[in-house]
Structure 1
Amino acid sequence: MRRVEDDGVGLRFEGREWTWRQVVAEASARAALLEERRRPGPFHVGVLLENTPEYFFLLTAAALSGAVIVGVNPTRRGDELARDIRHTDCQLLITDTTQSHLVDGLDLGVDRERSFIADSPEHLAAVDRHAGAPPPGRLPDPDDLFLLIFTSGSTGAPKAVRMSHGRAARSADRMPFSPNDILYGAMPLFHGNALNSTVFPAWASGAAVALRRRFSASQFLPDLIETGATFTSTVGRAIAHVLATPPSDRDRDHSLVFVLGPETSDQDRRAFTKRFGVPLIQGYGSSENAIIIQPPPRSAAGALGVAADGEDLAVVDPDTGVERPRARFDAEGRLLNPGEAIGELVGRNLGNRFEGYYNNAEAEAERTRNGWYWSGDLVYRDEDGVFYFAGRSGDWLRVDSENFAAAPIERILQRYEPVQGVAVYPVPDSRTGDQVMVALEIPGRAGFDPEGFATFLGEQPDLGTKWAPRYVRIVDALPLTGTDKLDKKPLRSQRWATDDPIWHRTPRSTAYVPFTDEDLATLRQEFEENGRQALFDA
């Protein structure tokens, strides 16, 4: 209710703007309309929209009322999209003319007369009928459910994370904004990055939100200049896309103070700061948002940061729960003991902070084993308490009885100049354990030099003896989730079944040669002979 009488600018979108007083009025009208359409049962409202004012108003309406917004990911398709809506028991669905075709003919579990087109004359007229409605008289309690946010789904079917009003309010106060700030929002509003870094802090601080319908690398700088944005957030490969645009003599004609960019590679972070003259803070976060890691006291490759006050964070063996030793580095900062230092990040006193998944007790129990919160992220920690990212739980590899994670290998391979992206993942070995496979993003799938790559690997002093890839797949673009995060799931499932060029090296060789259909047939035979045919076919 802080913004009810605030006449400062609250929202800007495609040449229009609303004061915060007007934003609250629009939200109040929608809160009244949603209440009118409410039926018994969970008051879940599916929202399938791009970053439009309607989405912003609906989020604000839910903050004022008892509605629960379900952010539907428009990059999902067909049965998977329908599954998300059914799974979350939506009793209303709000979309618009640009997105409604995505649900045509699908079994959504929502009556057709309960699906509304936000930019239709009928919906706009219904909103107008409630113009002037006061904000709801009773605000939700902190423990009331506010949002259901889907995880990225990069390691399985997306799970709907519960977010209470209290959690949103706590998140809002973590960002250092004031009414003088302008927050440029191009990340999707169905994702926690945009909500926690932009929407919620704007509600709390009175900063203006400059909303963009969808992210565009080519319009990133022009938008920043035009809006006068002082902050923006990105996630995944967004910064890499921005850096791929041609440099301009206006690259520093912006007002940014800092950028939040989780999952940006170290090379891209440095290149962004050098080009645009503004710091990019990596940060750490997940849809579950149980663990908070603060920016590190010093810059280091892969550094996530340090535990927030009051958090008991540890790096443990995921099988035994035994804490891993601290990481050791050589004089040049290279990790010396990855096999013993890398483990899963857990919060030993944070089990209650995780608010759970909707209608998924099995996944919820997996996250909160033994009263701890298990992040599913692989990390290591140095003697100063700085955590470093090592991959996801699905990124463990076991080669010749040695366990290691993918991220340290990826950081090394990102030094190879022709590539714009790297994804390391395990594929089964024909006898036991795994082999290392890597997908290298080289636009046009041209320019890969197998001899040069082998030479490059031989020159990397921190490349573990089992880390050199057995298989190298050359892709034009790496697969991404709907929030622009790297999605290894299709790579792991496709393995060698692809039309992309694959190179491989034979045992006891450092040379890479093309992987042919004959090689694939030979590999299949080896799996059969070793009784591992099921792994080959999986």
Structure 2
Amino acid sequence: MQDGNSPSDRHRMRSVGTGGDASPSPETGLTRRDWLQRSALAGAGLGAALLGGAGCSSLRQETRSLIGPTPASYTPLPHNAPATSAALHVANRVAFGPRPGEVARIAEIGPAAWVEEQLGDAMDEDPAVSWRVNSLDTQELVEDEPDVMYSTEYEQLLTETQQAALLRATYSRHQLRETMADFWTNHFNIYALKSDGQALVPTDTEKVLRPHTLGSFPEMLAASAHSPAMLNYLDNKLNRNGVANENYARELLELHTLGVKSGYTQKDIQEVARCFTGWTIKTGWQRGQFEYDNARHDQGRKYIPFLNLTIAPNRGQQDADDVLAQLGVHPATGRFLARKLCRRFLGQAPDAVVEKAASAFVKSRGDIRALLRPILLDALLTPDLNRPILKRPLDMVVSSLRALAADTNGTAPLQKHLAAMGQPLYQWPMPDGFPEKATAWTGSLLPRWNFALALTSNTIDGTQVDLTPPLVAAGARTEEGIQDTLIATVLNRPADTPDLQSLRARIRTHGTKAHQAQVPAEMILAETTGLLLASPAFQWK
């Protein structure tokens, strides 16, 4: 049995570090005034200082080619402005933002073809995902019996589960799969810090949600209902005949399927709770596994008005299975999911799009791809049906890593920045999941700025960015050329785009001030890039 007080020797041997030469430093605490005073560009001679550089050793390059992220391709942005805009839009919404060169590729094959590619979900995976995620102890432990998790340090389990999510979101070529994995994690939210949640959430993530991310919603719903992590979080492990616990039944109807405005009543909740009596978790040496305890089950007749479902006496576990089967394909469930997904991808939920997607859901008996197609292939590509969306902290962090082709191991130093912004993964206490509304995140601007500067100045241990490759690819050696290349790299839009001129002018002004202040070239490059990441042009998608 693995020692529960420290990481295993196997983990120490297999872990792949990706930190740069920079040593860890405390989190940068900047006021807005500090940021604006520091975020500026140097004057003449900057290009030579930046482009003179030293390369990695051949051994490091060979190793990174095997286990590191695929090298970035700094392809120039297309000259066709509408095509560039459309490509960037789908990359920001369907994916966690584009990596270098991705906007050009989407524009070349067309946004619809790229969305179809993502829906097909058949691309080869990036080596960084295969090696770095699979090297985590927790990924191996979920293949063992659930009780093994209880003998492992809980902090390690949670940290590595967060790490896997960040690595996949940052590097996976299956970007729609990863954005949907995040969506379902919040839809079936579980607070990992409740009770033994940290020992149960990794298995729920890997065995319950991820296998069904783009598959069958009824199958995912059933898997979630049987999940020990869910039964623990929403107290159904306490639900038994004569002492009904309604917590899971309430959230099953309100948050997982029908939606609170669908028309069900308290009577429906009570009857559904009776159906789930006896659904609990094993204890003892088999702890952490699902168990149906017939002795705890309410064997009486049940009637659920909203579903018009009568359940005969003495049917045991089949009571709840029948409820799940109906909820999983119900038209109200289709509308509820369609509305949530529209808000996620479009920034609003137009009635016509919701009804079309819900109809596809019902007709396909709960197929998630069918549900997504009207949203991603019709509405997303229709500008008038979209509204701006403020990036949540996870979107901000991952899109920044992707934009700069960062090399990260996703460990605690990076996760601390995410927590400072208000979104520590698997730690939202309420069952509704992290909010999507912009108003929930507008109070976390300073931590966002601090993250942007820490990332670009390479002070996040285990995460490194190299800001010179795009400058080399563009041949940018003048002050203005470097500025414009950074704008194009971070924002994936030409620097002369009309609505970027105010930002471009501020950068020019700060460049003059930085030159006068003799700020070192590397610091200027880092702070300028950080300022772009912190700008509204990057924060909104």
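Nothing in this text is a laboratory measurement; each read-out follows from the coordinates by a stated rule. Just so it is clear, the model here is predicted, and its values are computed rather than measured. Cβ atoms are built from the backbone, for glycine too; each structure is taken alone.
Observations on the structure shown:
- When mean count of other Cβ atoms within 10 Å over residues 245-252 is computed for each of 1, 2, the largest belongs to: 2
- Of the structures 1, 2, the one that 0.95 was derived from, the read-out being FRET efficiency 1/(1 + (r/R0)^6) of positions 229 and 485 (r between Cβ atoms, R0 = 41 Å, to 0.05): 1
- At a computed -14500 (helix-only ellipticity at 222 nm (-39500 (n - 2.57) for each DSSP H run of 4 or more, over all residues; to 500)), which of 1, 2: 2
- Which entry (1, 2) yields the derived value 3.7 for distance in nm of label points 7 Å out along Cα→Cβ at positions 293 and 349: 2
- Look at FRET efficiency 1/(1 + (r/R0)^6) of positions 133 and 405 (r between Cβ atoms, R0 = 41 Å, to 0.05) for each of 1, 2: the largest one is in 2.
- Identity of the structure behind -0.64 (criterion: log10 I(q)/I(0) by the Debye sum over Cα atoms at q = 0.10 Å⁻¹, for residues 101-340 alone, calculated), options 1, 2: 1
- Given 1.00 for Rg/Rh (Cα atoms, Kirkwood Rh), calculated: source structure among 1, 2: 2
- Which of 1, 2 yields 10 [relative contact order in percent (Cα under 8 Å, 6 or more apart), calculated]: 1
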